[in-house]
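Just so it is clear, none of the values below were taken in a lab; they were calculated from the coordinates. As the structure is a computational prediction, the values presented were derived from the model and not from experiment.
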Structure I
Amino acid sequence: MTTSTNQPIDDQVAAFLSHLRSERALATNTVSAYKSDLIQLSDIVRGASQSVLWGQVNERCLEDFAMDLVARDYNQSTVARKIAAARSFFQFLAEEGVVEHNPAEKLQARRVGRSLPDVLSEQDMVDLLLAANARPEAEGLRDRAMLELTYAAGLRVSEIVGPTGIELASLNLDDGWVRVLGKGLKERIVPLYPGVSDLLRLYLREARPTLARRNHRDRSGSCAVFLNARGKPLTRQGYWLALRRCVAKTNIYSRITPHTLRHSFATHLLHGGASLRHVQELLGHASIATTQIYTHLTNDQIHKAFESAHPRA
């Protein structure tokens with residue numbers, strides 16, 4: 001998702017930008033970068049709400065923000081800059097008495113490329129999907145369909161929900177594929193296996209209409225496939241909350257993000273014998289070099305299995 005610096009900004013963000021110009025005398029381009037970064041932070045923190053309550057933002061919420069930046073495949077310097085902007089902003093809010101303390105004080109940029117991505121085992125993936133199914137009524141069916149689709153097609157969270165998320169016209173369940181709008185607004189077609197197509201049909205027939213009827217303000221309806229409890233398009237923050245609820249019902253204790261499902265998709269395909277080139281196409285990577293990290297991951301797992309199983313290792 002691209003962030004427009006022309007969209008309305010929060011009053012506290014505006015006050016901070018004014019502080020940067022008048023008291024710190026920062027260059028126009030630097031202030032513009034701060035503005036873009038803080039609008040992005042506002043969008044993620046706000047979620048489905050109309051306004052941002054900065055005093056309610058805690059360390060966990062900001063960790064989610066940092067992980068979201070990594071999940072978008074920003075380079076390391078961009079992630080570091082955006083996190084630095086968040087730290088400076090909250091320090092300003094603390095000094096102005098808007099918040100009691102700076103929740104971003106210990107926030108760190110995750111070092112991209114220094115570690116292998118986290119993945120779930122195939123059994124953990126099954127457990128997570130079953131946990132999603134355990135939530136009652138329409139939201140449970142939505143969560144199961146949404147997580148199953150994420151894993152089935154290896155999608156980024158921005159390709160599922162939000163401004164560039166999947167719309168109804170993007171699905172062709174009879175032929176088994178979904179049209180995805182990826183990074184750089186590049187389209188790709190991703191195949192779906194029959195099981196996920198059937199699950200999506202069930203969600204669209206039985207759960208989505210129930211959710212859509214709850215939106216009393218917009219009678220025209222939304223084109224988004226996944227809706228929240230009020231019948232509005234589900235946001236990235238809403239996806240995170242749904243995922244957390246599902247994880248909490250499992251015995252999985254490692255940290256899981258929406259991108260973990262994408263990593264698991266790629267790794268499981270390579271374990272099953274898929275070619276690196278095919279995985280690259282399915283993930284929508286511009287360069288096969290980006291996809292090659294999963295070969296390192298599978299090799300690392302093979303070595304660990306060897307060392308734990310071989311009697312002479």
Structure II
Amino acid sequence: MKLIKLLIISLLLTTSTVFAASWPNKEVTIVVPFLPGGASDIVARKTALILGNRFPDTSFVVKYMPGASNMVAISYVLNEKNSDNIFVVGNDDLITGPLSQGHDSYNEFVVTNIIGYSPYMLAISTRQTPADFRNTIKNKGIVMFGSVGAGSGPATWLTSLQGPITEWKNIPYKGAPAAITDVIGGTLNYIVLSSFNMYDYVQDGRVTPIMISSDSRINKYPTVPTFRELGFRGHRDGIYFAVYAKKNTNPQVLREVNQAIYDAQKNGAYQEFEDKSMVITPYTLEQSNQFFQESIKQKQAFYKQ
């Protein structure tokens with residue numbers, strides 16, 4: 001019996017060693033479902049750097065594939081034969097995007113890591129003030145806002161709110177940079193994104209935050225009221241950033257990637273994101289997928305309402 005146990009342990013160690021030597025054995029592609037410059041891009045490039053440091057003999061290349069509520073990127077990844085060498089780094093629009101299009105392609109993915117979480121934020125251009133928004137609320141007006149897509153999480157959350165606004169009108173963009181450019185330029189008054197995505201623009205005074213999607217005010221924005229404080233009814237919400245892989249990816253690859261990012265999270269490699277209001281969540285592979293499945297159920301229930 002002892003001999004059998006020793007043989008099993010030896011076989012496992014040998015398999016692990018062979019695996020470590022064989023993966024990644026060629027360039028790894030990290031797909032971002034948005035244009036460069038947004039939060040998903042920033043998170044993806046940081047993650048590619050972390051994985052590159054962990055596996056220095058391999059290139060981790062970021063590829064941008066925006067459009068069709070994430071379906072362009074999703075279709076590309078699902079059609080890629082080498083599952084072990086392609087990942088998606090982005091937010092939970094990988095669920096909300098397909099749901100808004102009547103697809104369930106998110107079921108073809110697993111998650112290696114949940115990187116972090118950030119509440120949504122509604123902000124205004126410098127041509128407007130919080131008082132202007134309060135007057136719009138008082139007069140039960142219409143708010144025309146920009147977002148990163150028709151089926152994006154922030155847009156879906158905002159348009160679901162009930163209360164002192166007659167109508168929320170969404171103007172979908174292919175990425176956050178384009179929407180922010182229009183807000184800063186004054187051709188768009190309102191924008192809804194994650195608080196993490198909005199941080200730099202708020203700090204340098206180019207946009208003004210007026211409402212967040214959390215249950216209570218957050219430390220980075222102590223003067224910004226929650227949606228409930230302003231008289232709206234709805235559910236608290238936010239955006240999480242994750243590393244997604246195809247379901248048929250080698251389980252050992254999933255564990256290798258999870259461990260590399262998990263260690264980086266624990267060692268403060270994502271501290272710059274925490275400084276900008278993202279809550280970093282070091283989860284194991286099992287915890288990450290449990291979170292992913294719970295998020296799917298939550299969003300499915302919301303879309304059935």
With helix-only ellipticity at 222 nm (-39500 (n - 2.57) for each DSSP H run of 4 or more, over all residues; to 500) derived as -16500, matching label from I, II: I
Which of I, II yields 17 [relative contact order in percent (Cα under 8 Å, 6 or more apart), calculated]: I
Comparison of I, II by Kirkwood radius over Cα pairs in Å - largest value held by: I
Structure (I, II) behind the derived value 55, 26, 22 of Cα extents along the principal axes in Å, for residues 80-183 alone: II
